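Next up: the structures, one after another.
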Structure 1
Amino acid sequence: MSSVTKVFQPSLVADVGRTTVRIGLTNASGHLDQASVREYDPKLRPTISTSISAFAEDSGLRQLPKRAAIAVSGIPRGETISITNSRWILSRSGLTSMFGAEPLIINDFAATGWAVGSRHMAGRIEAMGGYAVQPHKPGTYCIIGIGSGLGVAAVTRDRHGVVNVVPTEAGHMRLMDGLPLQPELLKRLREKETPTGEDLISGPGLQRIYSAVCDLHRVRESVSLADILNPARRSNPLVAETLEAFAAVFWYFAGNIVLAYGAWDGLIITGSIAAQTKNALQRSTVRGNFAVAGPFAHRLAAVPAGVASFRHAELEGAAVALLVDDAHRHFGQRLQPPGGADLAGITDQRLVERPPERVARTSSSYPRPSAGHFASRRPACA
């Protein structure tokens, strides 16, 4: 038996973040061509379309691909999409006109979820003690990304290998009571209002915690994020206390998120800040805050966790999301009955109009084939 491998035409994938735009192409298998990726600075390119045009010119494309997937830092709803904490704005109709077809626009952390859920994942997941997270197996997983912001998504894989990604804005939830911090430090962090998860668990959050620690010890010092993350300063008592508080808040937040989504099969941590604070996050003194007190504390303590590292997670995921979107479209077209009527609507209407017993009689009213009907037919492969 011969197998036919489907060859895909190149598609464009983009990641529109707060500080940079990355654009690439997909390969013949529909996945990201890592060598094609280019980055553009928003300060030099005033619009998304100019970055895409620059990519086409830099890549020697005679015309843009019709199929495109764009991951955005924000909520991909409506005609105009704003990038969170940025001056960037996307016009859905403008991009449709540019590509000649409507692009798939998804949340950037949903894209990360698709990358993690893919069997073709180019990144790796390093276990943080205990069992390794195995997202290629059936289960429910939670992904938390720590960078300039805080991203959260849930990924499920069923026993048939079908993956679903649920993007969220959980990073903007207010942190609940019970944070495992000393009261005086907590008081300073809540001086104006109750912080969100992103207010403390992010690059800017690290700086906010550091300022509160300095204020607690009556030290006047202003340092950059790079200074706080500099390995040479880890022995500094203020930095050490900051990292410990940061890690404690993260694990408390992560425990509550896993509870919310029932992500018993694994927690996957991503992002540039996560990679640079990995040693602080792995300490057992703070890891215990993950097992949030309550009836499931013991179960939480057994949830495996790992740090994922990617070169281009959002672009990888955007390519996977485009493949999934194509598959859903073709499947929907096959289900569509002649005349373009809505199949789900027909099914529902028939079930409403017919009582259950009549539906049962109808399904059994077809003539049954005789035993000789099958015996008289040879298998096609004989």
Structure 2
Amino acid sequence: MGSPRTGCRVTLGRRRWLSLAPLLALLAGTGPSARAQVAPPKQAVIETSLGSFLIDLLPDAAPNQVAYFMKQAESGGYDGTTFHRMVKFGMIQGGDPLSKDPSKRAQYGTGGQNLVKAEPRAPQLTRGSVAAVLVPGRPDSAGAQFFVLVADQPTLGGQYTVFARVNDGMEVVQKISEAPVDAAGLATERIEIKKVTIRDTPPPEPEPFSTETVQELSAYRTVLETSEGAITIEFFTDKAPETTRQFLKLARGGVYDGMAFHRVAPGFVIQTGALSTRQAPLTPKQQAIVHNMAPEFNDTKHVKGIVSLARGDDPNSGQTSFFICTGTSTALDGVYTAFGRVIDGMAVVDKIEAAPRTGETPNQRIELKMVRIVKAER
């Protein structure tokens, strides 16, 4: 992938943004309580015409660039600019003040430069890195423009200053990267930055479904929204509480969205949840949810309608894939974790089972659109 590019090498002026933190600390006093007062970490919410994504700012790595970015955002300097250059599944570039004006499209990539002094270059530029755009050969040429990586770019290591990282919304960044471009790599449609909002980083949210008791978990149901209709599942929280808890986390995190039923074995099972069937890659937050699950083998018989966790030869290898039994399978009893059963939508299960297939592979994609969580009325 080519490096993010700019077209202008004319110096527009240089400005050094100095941190006021040391001065404020002296004015406030030098005792232990004063030294303990540290500015809270900051985030930026970047709202675009294709959705929003969230970045964590890194002032320790690039104080001047972060200060300039925050000043631009708080003054509305990014409002109405565009992501004007992208490489599909590679990177997106935006923030040029000139991109507010559609008539200046030929100049996109040349504005808002030469405003921030050189800062340390990141040794590695990985997926989710947000870095300052530079004019080639001019280390002090950073400014308003920035680029976001959709994939690791080892060849860019040591060349750019990373001043933020994507915290959430990587799927939006990737979607922007897929926008059509012309022969020069410029976007052929406007993908606007509507607003950039600076905020304090909120405290971590408690992990979903981590504190509920077994009894509280039993109130939840999930609805598999498929291309053939809806299938509702209730859980065996008394027999497989941790599998239930993890399944709910995966569903809440959207891990199952856009998957497919990849296996249909009539009289045996229909199977879905394989990551390989997902239409879009997992976001970093989704990746963090997925892990191997310890088995919770129990005395549930694998009969029609039972929902069980798929795995490999290792009993601890179950992750996201699961199956619904379409017949009695005693060979599965006690060696696969049965964690729920279908309580509504067996006609949909039957329809999926009857789909035309080659071997155990459906001839046409059968979508698992999403897994929706509902709470049963008591």
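Laboratory data are not the source of any read-out in this text; all were calculated from the coordinates shown. Quantities reported herein were computed from a predicted structural model and do not represent experimental measurements. Cβ atoms are built from the backbone, for glycine too; each structure is taken alone.
What to note about this one:
- Origin of the value -11000, where helix-only ellipticity at 222 nm (-39500 (n - 2.57) for each DSSP H run of 4 or more, over all residues; to 500) was derived from one of 1, 2: 1
- Parent structure of the calculated result 2.9, given that distance in nm of label points 7 Å out along Cα→Cβ at positions 101 and 141 is the read-out and 1, 2 the choices: 1
- Highest-scoring label, criterion being mean count of other Cβ atoms within 10 Å over residues 53-60, among 1, 2: 2
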